[in-house]
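Listed after this line are the structures, all set down as structure tokens.
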Structure 1
Amino acid sequence: MIPICSFTLKAKIPKKTTPKIKPKTLGEYIKRERQQRKLSQAKASKFFGVNGMCLSSWEINKKTIHPKYLESIIEFLGFIPKLTSNFDKIGMRTKLWRKQHFVSMDDFLRMVNIPKEEILKIEQARYCKIDKKIELKINSFLNSNTTFSVWHP
């Protein structure tokens, strides 16, 4: 006679972990910091003064972030991030580069030799057409790894 027995297999449910990603865009930096702080998108979005859908679209790189949010992003992150992607628009990248390198607007204008009105238009993300030559000049400057010096009289 064969004994009859019953048993139940129970496996341990693995803990939810967030994957270790190296952020390349501002949205990815925000997502990583938000997850580390265990904040919901709704709570984190209030910090920036946007709704949860907007924050979600930033985090998944569906929409670019307007430069007017840069100060609150830096405050939220606690540091000035180094972007390794061109996903963020040129205005945000220009403004961020200036902050990373502690370069004033006037010094930046001297470095790239572009009219102030154009840089302001780009950094304020006004929806005007940007001259391709200017955009190319700024992109090549931002992407170059050359050293620079700021002259102060």
Structure 2
Amino acid sequence: MVQNKKDLITSLAAQTALRCGFEIYDIIVQFRKGFTRVDIRIDNGNIVSHSDCSGYSREFSRDLEEQGLDSDVVVEVSSPGLKRKIRNREEWIRFVEAPVKVTYMVDDSFSTVKGFLSEVSEESVVVTEDKKAYVIRFDTIKHANLDY
């Protein structure tokens, strides 16, 4: 029952996002004592405003109500934020020229660079920090995020 409810909520969130012109960046469904908490981060390929989050929340709440799930579900909708993770090559391409923080493997230890994303290729990214360019292979990146 719990997994089915989680699947239904996740599916409804995706359908609502599609209808409203968003995509789900992240969703976390947590079952707590007496209620279900749903944290959703929406994205639109641009800037997600407070109004966008409110509108999506209203639409999603309506969809939950139609499924009879509104009485015990608490929903929080937000944007991915200014420190959002960069998760795939498409996102790297999207954020060329943005400030980034990248942690990656060098030999047997981690190194971190903060700078501007200046280039994306098939195998790597180039981050420029104080006029020095760091070529970082995708397969060495442990963690990366925007750094506004």
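FYI, it's all coordinate maths here, none of it is from the lab. Everything numeric here is computed off the predicted structure, so don't read it as measured data. Cβ atoms are built from the backbone, for glycine too; each structure is taken alone.
Here FRET efficiency 1/(1 + (r/R0)^6) of positions 5 and 109 (r between Cβ atoms, R0 = 41 Å, to 0.05) has been calculated and equals 0.00, so which of 1, 2 was it run on?
Label of the originating structure: 1.
Comparing 1, 2, where is FRET efficiency 1/(1 + (r/R0)^6) of positions 21 and 85 (r between Cβ atoms, R0 = 25 Å, to 0.05) highest?
Going through 1, 2 one by one, FRET efficiency 1/(1 + (r/R0)^6) of positions 21 and 85 (r between Cβ atoms, R0 = 25 Å, to 0.05) peaks for structure 1.
Consider the structures 1, 2: one of them gives 18.2 for Kirkwood radius over Cα pairs in Å as calculated from the coordinates. Say which.
Only structure 1 yields this read-out.
Computing helix-only ellipticity at 222 nm (-39500 (n - 2.57) for each DSSP H run of 4 or more, over all residues; to 500) gives -14000 for which of 1, 2? Write down the numbers at each step before the final one.
On the way: 1: -14000; 2: -9000.
Derived from 1, not from the others.
For FRET efficiency 1/(1 + (r/R0)^6) of positions 77 and 125 (r between Cβ atoms, R0 = 35 Å, to 0.05), which of 1, 2 scores largest?
Top value of FRET efficiency 1/(1 + (r/R0)^6) of positions 77 and 125 (r between Cβ atoms, R0 = 35 Å, to 0.05) goes to structure 1.
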